[in-house]
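Visitor: Pasting the structures in now, so scroll down.
Rule-based calculations on the coordinates, nothing more; no lab input. These numbers come from a predicted model, not from an experiment. Cβ atoms are built from the backbone, for glycine too; each structure is taken alone.
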Structure 1
Amino acid sequence: MARRTIPILKQLLQKSSASTPSNPMVLGLGLRFEPKRPVTYMPRPGDGTPRAVTLIPGDGIGPLVTNAVEQVMEAMHAPVYFEKYEVYGNMKEVPEEVLSSIKKNKVCLKGGLATPVGGGVSSLNVQLRRELDIYASLVHCFNLPGLPTRHENVNIVVIRENTEGEYSGLEHEVVPGVVESLKVITKFCSERIAEYAFEHAYLNNRKKVTAVHKANIMKVADGLFLESCREVATRYPGIMYNEIIVDNCCMQLVSKPEQFDVMVTPNLYGNLVANTAAGIAGGTGFMPGGNVGADHAIFEQGASAGNVGNPKLLEQKKANPIALLLSSSMMLRHLQFPSFADRLETAVKRVISDGKYLTKDFGGDSTTQEVVDAVIAALD
């Protein structure tokens, strides 16, 4: 090609590139243009079949916010339908028909279940996780446009081991006034939660995994957890791995949360870290979450602090449905309906950004139904 023709060709390509925005392509001449490429999804037969989801409204504000999800799903004609069961936190155990429904459907959406403090009634949340071997809890804590927070650029995923540790429930009174509580850590459970964390980071193009521990004191138990994380880290050379003691972790979270990406933790630490991160990113009423195992998944509000709400919120019908709506978006993505998930998430973020319909925890005075109506109106 003659040297004098290159400037002319550059001008022609610049004109054409102005009208064709999309992903850039590089030409042999080192020039770039951006053609518009539509994405076509070819479904397999049956991909669009509506899926059954077990629904547990739960206690307190649970029925209020799960009803919000039902309304939005119906408005957007999402390919799911619910099998609803009444379960309450003061029950001695999860009814067998509820377990059978989750085992059949593989997916459950759940409102908060109250866990009695003290006494002999065990947590139904823990029962569900153990019975279904739902070993990984994932809470996504991130800044939402329009939601004022002290810190910017917060985008943390907390992945918590869900089946053992201090939640093993192995407690007994040795002699009157002396109680022994056993913390169980196994290599099997530690390895699989570490693998889940690194796989999540890898598939979501995240750069770093941080293991949270207290191995300076609990040298054998947390030491085994760290040893497992280190072994798994060697299989993911493209992902940075580091470790942090849990007390330092909490201090770093409230002072410089943007340094964290994916965090993997034993059971109890994960509960504390997830709630702290949620508070930093705007509050538990906004953070989505889910619990997954090899075969089953339960989606619920990500951070548990006050997850059944106070009686006034229920009486005034002003509970914040945002966290569960975003969790249901995660559920749609898990069910392989990503377009519906994106549509719902976009509508929720638009309502938050507009700032017209806000619940009390966001400084407003809107009812749950007013927020739901706004989300439905914002659906594309």
Structure 2
Amino acid sequence: MSIADRRAALAPRRKQSPVNTANEDGAGPAGRPAALLAWYDRHRRTLPWRPPAGTPADPYAVWLSEIMLQQTTVRAVGPYFAKFLARWPSVADLGAASLDDVLRMWAGLGYYSRARNLHACAVAVATQHGGRFPDTEEGLRALPGVGPYTAAAIAAIAFGRRTMPVDGNIERVVSRLYAVEEELPKAKPRIKALAETLLADSRAGDSAQALMDLGATICTPKKPACALCPFMEGCTARLRGDAESFPRKAPKKTGELRRGAAFVVVRGDSVLVRTREAKGLLGGMTEVPNSEWLAGHSDAAARAQAPQLSGVTRWHRKAGVVTHVFTHFPLELVVYTAQAPSGTRAPAGMRWVKIATLADEALPNLMRKVLAHALD
């Protein structure tokens, strides 16, 4: 045996890498669904609407939480979910409630069309489906206020249908994992198709919730904790070093600033309010009288729309303005206050409400700001 052969025989042998390791540890496409569920079983979030592992989900709780979570954070939704469930334990109970009661309970959560759709959907389920939610995406889509995402979420989580709802968290995870260069919203169909590859053969609801949890806790918009991610090894954006740049988004268009005036009239311990039209922005909500909200609206034009009350001749303009940002435009309101004599009748379509009971009114956040500014 030559010296070279002796050295080769005595040298420590290197371990050979197992075949297809990437798929076995979840880094490759084939292993990702299993790796995702394994991660979820260890790290799933505890949420008010999520039952313990292995316990079937309540379709009512899933639906209620999904409607509330649209464009709203988990932290904000928690107390509202608990209040609604305590007040209306079933969809039939909610369907039997008045829309005014639902709006009052919803006040402060924003995007009030959701509350109107929530009530309409509860009525439909109670009266047309015997108090039971349809168990397919198609059936759920036919309900008021239930769009493609919500239908998929309820179908997967509540009924185990093999479908993948794609929310903002899932969009972020998938767009980074596959480095989807196309901008949102055009990228949505491709992201959904890629997200569906992460569905396990069973436990579809857990697959969807796992991706949601991964985006909420690990694959966050800023400073994602890539070292803790079950997809770390195969994530294209992480390997490129530009994870925070995904998902790609088209420049956001900002609506033109609108202006107007709000009129807060106090009569003793009461304040003048009215109910907005049922349809449209803040439909069915309680407000103080106010002017039109227009771009370039002058103070004089807004002031001319003040309510006419017997005995009210002077209006005091409060210093500063109340600002609020809606989805499509920002708003500035000048606030005027006035004192009405005892016994002054409310104009047609308006009413006096005790200041102490304003918390019971369906006041949107904008009007809460106006009242706080006026009554300070």
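Visitor: Comparing distance in nm of label points 7 Å out along Cα→Cβ at positions 62 and 238 across 1, 2, which structure shows the greatest value?
Guide: 1
Visitor: Can you say which of 1, 2 returns 4.8 when distance in nm of label points 7 Å out along Cα→Cβ at positions 46 and 222 is computed? Intermediate values should be presented prior to the final figure.
Guide: On the way: 1: 4.8; 2: 2.9.
Comparing all candidates, it corresponds to 1.
Visitor: Work out mean projected area of the Cα convex hull in nm² for each of structures 1, 2, then name the structure with the largest result.
Guide: For this comparison of mean projected area of the Cα convex hull in nm², the top structure is 2.
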